[in-house]
Structure 1
């Protein structure tokens, strides 16, 4: 069930986001939208010069923007009814205003009679367990947590207060999902890590028991069809506030620091360490036992084979520091022209050698 929020005045919205109203503080706003899509009654946001023309053409009644962008609205206020809320970070302000108009859905607490809750499981009375969800023996589900249909919570696992598990989520045995975490459809927490020892005598891959767990800390969001493998021993850990995109693979015993971001199709091999606040672009790959430093920014499709120093930008496969990569890339682009010049010089040298040889033969 989703609350239907009513209209808000600019003054009320400014109070929510800590902004300053320019124009009519009593202007009524009914929704939030992009500059191009907005209509009268909407509030939009502007934080990028490439959208200057869209700002000029927008039909939004008000705009969220930085103080330095205010001159772009000059001549519009009054004439077109344009107003603004001035903020330090328009994108963050947009996110908060959007939450005002699109609050998180609320669900009636209780256990649907078609759900399965095994003996010894503890489900808080304020939690919601929908039809066909499963809660295993000795598992715990905290207050305000929501388990959609076909969610599986294994034996002795724990789902923290306010966590939201969408359809098809699997939390295997002894794993923990922290408070306020959001797991999108198809997420698997605690599947077996990819661990095998080759048995030459038996010509087989011997499966190593994956006896560890997964710890997902509070305020984590994990996108659809991502997998966080359980540790061989100990725990795979996803730190507080980490955001993981769709179709991401996190291997066994990986440690992801607080506030890191893993974009779509990132793959992290076993026992790697991702530092706090690191950002891994789409399809980046990290080899096993590698350490990616805190606040590293890793470009899309990068391949990390060795440790990366904190606070730096990297790109390429294998990775190089961004400036070094760009210099190398620029040099590579010049290779065809360089080859042509070398071949031309070689021909000239050959011609000179032939002429020199002819002259030498005449002097003998």
Structure 2
């Protein structure tokens, strides 16, 4: 792939906040931008040069993108495969449709990881009622039943606590619509980590510092960087993520989500796009994950992923915090190390990601405490 330089046009499938920041980075660098998203109020559409308001598989919209864009990328992992394949016949698409297809399906993803010697929690595939007994026997304990496709932020999952019989598993599968699923054993969870990896078509790779993540009700609540883990474990997580990107022949920005269980790393999921746990890079990395995505898909030299502060923490701002009106942002920003990012979404709903706060500090613990305090101040002070 040749280098794509400004003022060429970059296309984006998906109009959420990840696309918004990627297109903001692209426009800052001098690129023209087009976003395809059916929502006329999509956050990325409000910053793009052109917003094609149409379904992702609309032939006319795809024809416009193919004719006008020098490269097309994505900001979510579930664009229709046919749309990606159609675009790829006329214009470079990064990451490519085959790579996205792996991350779109938990069954395919876990089999890919195991084929490459990457450890995951023990799992079994459930595609029909006939699979239930064998899956329960293989996993052999409390587990999580997850839909193979479309699950995120705790959606598309059901806990299965019993280990005797299959009645609870059958009920969980029925509640999920009897679609193909993965049953994963619930392993001991010491920590949750993530690693952002950028990779060019040339094979050049840049790996960001390992992030430590904390979830509430399946939704990311707090990210702390650098992760509070042993240096050897952090190095192992970085190397493992590098190897996965290479095995995928990946082009773009990839997030690798990991569990630490009894001191060992297990890969949970792959996200073929920028990641919520990488929002800290906007304020505390030499190169943000969003600029890095642009660099990678355009074949430009990758930027420096290093931290620019001793430590940083990010907290999500969910729609629940708008229950009593607009939060007091001045109170949140009383800490001089705090940075506020709101995504421009028109309606605040419980569980909806409306924005985030990042705070830099001298240590990871101090950054985490300061970020939580800033968020609490916005809610309690007016």
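Any idea which of 1, 2 comes out highest on mean count of other Cβ atoms within 10 Å over residues 96-103?
Checked 1, 2; max of mean count of other Cβ atoms within 10 Å over residues 96-103 sits with 2.
Taking 0.55 as the value of FRET efficiency 1/(1 + (r/R0)^6) of positions 64 and 120 (r between Cβ atoms, R0 = 41 Å, to 0.05) derived from one of the structures shown (1, 2), identify that structure. Write out the running numbers ahead of the final one.
Working: 1: 0.20; 2: 0.55.
Answer by label: 2.
From which structure (1, 2) was Cα Rg over 2.2 N^0.38 Å calculated, if the value obtained is 1.41?
Derived from 1, not from the others.
With helix-only ellipticity at 222 nm (-39500 (n - 2.57) for each DSSP H run of 4 or more, over all residues; to 500) coming out at -6000, pick the structure among 1, 2 it was computed from. Please list the in-between numbers first.
On the way: 1: -6000; 2: -9000.
Computed on structure 1.
Rank structures 1, 2 by relative contact order in percent (Cα under 8 Å, 6 or more apart) and report only the one at the top, that is, the highest.
On the way: 1: 6; 2: 14.
When relative contact order in percent (Cα under 8 Å, 6 or more apart) is calculated for 1, 2, structure 2 comes out on top.
No lab work stands behind these numbers, since they all come straight from the coordinates. In this text, all values refer to a predicted model and were calculated from it rather than measured experimentally. Cβ atoms are built from the backbone, for glycine too; each structure is taken alone.
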